[in-house]
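Next come the structures, one after another.
Just so it is clear, none of the values below were taken in a lab; they were calculated from the coordinates. Just so you know, these numbers come straight off a predicted model, no measurement behind them. Cβ atoms are built from the backbone, for glycine too; each structure is taken alone.
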Structure I
């Protein structure tokens, strides 16, 4: 686990798994072998495995504690989920709840669960299997789903040949049926100092979470950036982005807004140590991991 403090706000990272997973050419369709080679000196070994040449990503939840609430941001892939077409998430048995407990968080203590978007690796622990049924993992929590995000996926399902996504069936719909879902706007405020920021492109309703306390700021960026390469190469959207051009514009605007500031950036997939700041590098930017500036 890793932790950060912004005045009265405490943040911890609870990891489901981390590993070398993606060929750069697959994850970033606009990348070139020459460009990746030019970046190898700072990518290896923490961000790219020297043997396999695969990029290292983490899948984790951020736990945000305020004097008033405990908030979970994104819930990874989940256990016992039937994902034969996605082996990375298929029928897993991760010790996620044990790691959450080690961070001092019982499921019953969670007040809010925020999903930055509704992809498979951000909703999995929304539910768990009990007596053959998928039930909300966090029985008291309000689950915050972006209204625009939800409407997008509903429209996708209605199109010819469309269908409800499998991970929505077991990880989103049971939350709605239990009456624990709250559909929010992309600028929703959870409490003073904790609010959503729209960051569309990866998905239409994608949001980030902005924290502010005691003069300090942090932003949890979800999948606006999957890898530190995208700070150096902001035009590289991923193969998973629904609108690569919009994702690129959103990312560039984010870098301009927060680059060169003390704002702590907490992406959803950057590996250990995960957090850092955006600093100037020539005419562009780079990601300075906390403790490695």
Structure II
């Protein structure tokens, strides 16, 4: 693989990248802002939040943007420049919400941390992947997941892959036409890299061969895992890779969100996070 190139920088905590409508979208979580970046890395503010951190991004069939509210434990709908609560998830999520994928039909699947990540006042425990219907109705899509994190959907919408960060695995589900999940299976049980105690899969995306590019934070790498769970490619990153998405005109550019620190409330006020890019052979497919 060729070395990565810096695409954009000066974010506080860039996460949840999406390629949508010819542009790269992302949430600067600790910058409280959703951005849209053009092909040259120039950014524009999509929405700035006064009192919440944005997480996963997705779009309803009519084009309206959905944004996970991590601290308020909700999903917002951006309308006329304002963030309207689309779904209140507080009764399902005792701690912060995180990433999200939205289907063609407008069904959102939202991941959550499931324990007190920052102050460590609760034990690590399993939790649920949540479902939000287009009308804002929330329910449990799948339970007993160990820190569900990045979520991806195949191009035909029939298969979902979830990164279970603390289980060190990628988990795959079948998706029925009505959005029901079934057939849970392990797509890949990740092996920690040399010198690292645990693999920590975070954000991920899929390509046209149904392989997953997944950020392995602890190992400071992004790896490609094929549909049979085999590691085929590895990209080393200077920093902590959080998530990746395939974009560009032919979706053969892998954009990687990189941070310098993670898992702390005392994050530096300096904008140290950045986006790296690297060309790949197999184009992206599905969502994100």
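Before moving on, here are some points about what is shown:
- Looking across I, II, the calculation of helix-only ellipticity at 222 nm (-39500 (n - 2.57) for each DSSP H run of 4 or more, over all residues; to 500) that yields 0 traces back to II.
- Source structure (of I, II) for log10 I(q)/I(0) by the Debye sum over Cα atoms at q = 0.31 Å⁻¹, for residues 94-141 alone, computed value -1.27: I
- Origin of the value 0.65, where FRET efficiency 1/(1 + (r/R0)^6) of positions 230 and 262 (r between Cβ atoms, R0 = 30 Å, to 0.05) was derived from one of I, II: II
- Origin of the value 18.0, where mean count of other Cβ atoms within 10 Å over residues 14-21 was derived from one of I, II: I
- Highest-scoring label, criterion being mean count of other Cβ atoms within 10 Å over residues 30-37, among I, II: II
- With respect to percent of Cα pairs over 26 Å apart, for residues 6-157 alone, the largest value across structures I, II is given by I.
- Ranked by mean count of other Cβ atoms within 10 Å over residues 22-29, structures I, II are led by II, which has the greatest value.
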